[in-house]
Structures are given as structure tokens and as C-alpha cells.
Structure I
Amino acid sequence: MKKKKGRVFVISGPSGAGKSTLINSVLEELEGFVRSVSVTTRPRRDGGYDKYKYRFISDEQFEEMIKNEELLEYAKFSNYYYGTPKEFVFAMLEQGMNVILEIEVQGAMQVKSKIKNAYMIFVITSDSESLKNRLIKRNTESDEEIQQRLDIAREELKYQKYYDCIIVNNDYNEALLNLKYVLTRQKESR
């Protein structure tokens with residue numbers, strides 16, 4: 001019997017909404033899911049977990065990947081390139097793995113146009129004040145960068161209507177249960 005292909009799940013939302021933390025927990029608790037590793041030109045942050053989400057490359061390397069059509073999606077965000085290499089995603093899908101892409105809305109719209117059965121999930125908090133507090137608590141950006149991320153978040157929120165599901169992350173455990181439920185149900189309903 002031929003192995004069932006996996007499905008692409010796109011998870012987006014403003015910086016500080018808790019996407020990464022939720023995804024990390026999902027990957028520990030659910031079988032059959034893998035996170036796609038993005039390429040980026042931004043510098044590494046202190047803290048170490050970046051290496052599981054990103055491969056850091058130069059602007060020249062990134063532009064070469066664009067030229068060679070090696071990216072499923074890409075965008076410039078906060079003055080840095082971010083993108084998803086095609087090869088990994090399609091290899092995982094062929095192996096029956098469900099691939100989670102944690103990407104911003106520009107890239108998500110590109111994926112949605114290329115992979116028709118991609119399931120789109122948008123993670124938010126109930127208000128901008130809690131988002132701001134989370135960004136401050138992370139202690140990874142300057143005040144100017146936090147303000148820039150909040151300005152970007154206002155624009156990103158306009159894209160919610162293009163997503164299949166919205167998860168409000170005010171209570172982490174509830175948001176995690178909702179995300180696990182959606183992922184489990186949707187991987188089966190193709």
C-alpha cells in the first residue's frame with residue numbers, strides 16, 4: 001500500500017503571540033509532525049533555540065536561492081530575508097510527515113497559492129497590550145524593534161480572514177489543546 005502523503009500546516013501571527021512555544025510543545029506531544037527549518041539573513045539571537053528554527057545565511061546566499069527557485073516562499077521582514085527551502089518540505093511530505101511552517105503572512109499567502117490543501121492557522125492574543133508585554137518580557141529586542149514589531153502586527157492582523165483557523169493564546173494550556181485538536185483533525189481530513 002502506498003504511504004499517505006503528509007500535509008502542510010502554516011502557522012502565522014504577530015511576534016510575541018506564542019507561536020514558537022506552542023509549536024515546540026506540539027512537536028513534543030504529537031507524532032507525525034515536523035517543523036520546517038527556515039533560512040534567514042538576520043543575526044542569531046542569544047538563547048540558543050534559534051538553531052532549531054533557522055539556518056543563518058548571507059544576503060548573497062539567500063538571493064542565490066531565490067534565483068535558483070529553491071524556496072517555497074520568502075519575504076523580507078524587519079529588514080531581513082526569511083524563507084522556506086522547498087527540498088526539505090517536499091521530502092518530508094513524501095515520507096508521510098506533516099510539515100509545520102512558522103512563517104509571517106507574506107510567505108503564508110505565497111504557500112496558500114502554491115499548496116492548495118495547506119491548512120492555515122493564525123495565532124493571536126486578545127489585545128495589543130498583552131502582545132507588547134510579551135515582547136518586552138522576551139528581552140530580545142530594543143524598544144525601537146519592539147515598536148516596529150507592534151506596527152507590523154497591526155498590519156498582519158488584517159490577514160486573519162485568509163486563514164482557516166484562529167487560535168487566541170491568552171491561556172497557554174487552552175491554546176495548546178486547541179492547536180493539537182486542530183492539527184490532529186486536519187491531518188486526517190484531506
Structure II
Amino acid sequence: MLYPSESDRHSLLQLARRAVVQAVSLCELPDQIPNSGVFAERCGVFITLFVRNELRGCIGVIEGKEPLGEAVVRCAVSAALQDLRFTPINQGDLGDLGVEISLLSVLSPVRPDEIEIGKHGLIISQRDKRGLLLPQVATEHHLNCEQFLAETCRKAGLPGNSWRDPASRIEAFTCEVFWDEGKRRDNKNTCFGG
């Protein structure tokens with residue numbers, strides 16, 4: 001699990017914001033993506049974007065297959081412009097943009113009775129379907145363990161009780177979550193997945 005310093009958090013948030021601003025304003029990606037220190041680490045990451053405290057995009061990668069700097073840029077731009085659940089962010093939205101970053105731990109199998117609400121995020125997969133919910137979804141929507149499992153199944157496009165099926169694989173992860181001043185924590189705004 002990656003635990004970035006306060007300075008690293010600030011730098012990651014700045015990079016995500018810069019990527020969104022350049023993609024929306026100039027239709028281009030940052031020409032210089034930092035590639036040392038925290039930006040060279042590899043871990044799963046989700047970028048959640050808010051405009052005027054309303055959720056406007058949430059995209060991420062589960063495993064760190066590329067340097068974190070590259071993943072942050074790619075996920076931030078995708079959350080801004082390609083999350084089909086929301087209207088793409090436009091130039092008029094940029095002044096009210098809030099950015100949240102969730103850094104994921106390594107996945108590990110978990111039994112339902114081992115899940116800790118507020119600590120664990122979940123991935124439930126069955127054959128070619130897979131759903132993910134970040135840990136903050138359960139706490140901000142006041143879900144109990146069975147509800148969290150059911151919502152993760154639904155995110156995968158499975159019936160809510162599919163977590164009970166022996167063919168389902170349940171994995172957990174933890175997150176290091178941080179955000180900038182442009183985003184206030186608000187229960188109704190949390191992304192159901194990404």
C-alpha cells in the first residue's frame with residue numbers, strides 16, 4: 001500500500017487537475033508527466049471528479065501496470081471526458097472542479113464475514129463480469145456488509161445475491177483517499193464504482 005506524504009498528495013492532485021484542465025481546454029495531455037518519486041510507483045488508482053459538489057466522473061485502474069503519474073493523467077482525463085454515466089466536463093465547469101484520488105492496495109480474497117465497512121473496497125467477479133466499489137461508497141451510503149456485497153454485484157451486472165454463488169470471486173482492497181479543497185465530502189456524491 002502506498003502512503004504518500006502530504007507534499008506527494010498535493011503533487012498528485014495538481015497533476016490530475018492539470019491533466020483535466022489541459023484536456024478540456026486544449027484537447028491535449030500534459031507534455032511533461034513526472035516520472036520519479038511517487039510518480040514512478042505502481043498501484044491501482046481511481047480519480048473521482050466533482051463539479052459544484054456533484055459527482056461528474058470516476059475512472060480508475062485496479063492494478064498498477066504503469067507508473068502512477070501516467071495512470072493519474074489517463075484516469076483523470078477519462079473521468080472528465082469519457083465516463084459515459086455523466087455529461088463530459090466542459091470549460092465552464094473547471095472553476096468549480098474538485099478532485100479526489102484513491103490509491104488502492106493489492107487485492108486479496110476475502111470471505112463475507114471478514115469485510116470491514118469503511119476499510120475494505122470490494123471486487124466481485126464471475127466469469128467475464130466484474131464490479132468494483134471503493135471503501136468510501138459503503139460508509140457514505142450507510143451500507144451494511146450484505147448491502148455492500150449486493151451493490152458490488154449489481155455494479156458487475158449480476159443479480160444482487162450473486163456474492164453467495166460459489167462461482168463468484170470476492171476480493172478486498174484498502175484505499176488511501178485524499179482530495180483537494182474544490183471537493184467537499186458529501187454522502188450523496190460518492191461514486192458507485194468507477
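Annotations
- Entry that produces -13000 once helix-only ellipticity at 222 nm (-39500 (n - 2.57) for each DSSP H run of 4 or more, over all residues; to 500) is calculated, selected from I, II: I
- Here semi-axes √(5λ) of the Cα gyration tensor in Å was derived from just one of the structures I, II, and that gives 25, 22, 15; the source is I.
- Sorting I, II by relative contact order in percent (Cα under 8 Å, 6 or more apart) from high to low puts I first, with the largest value.
All of the numbers you see were taken from the coordinates with simple rules; none came from a lab. What you are looking at is a predicted structure, and each value in this text was computed from that prediction instead of being measured.
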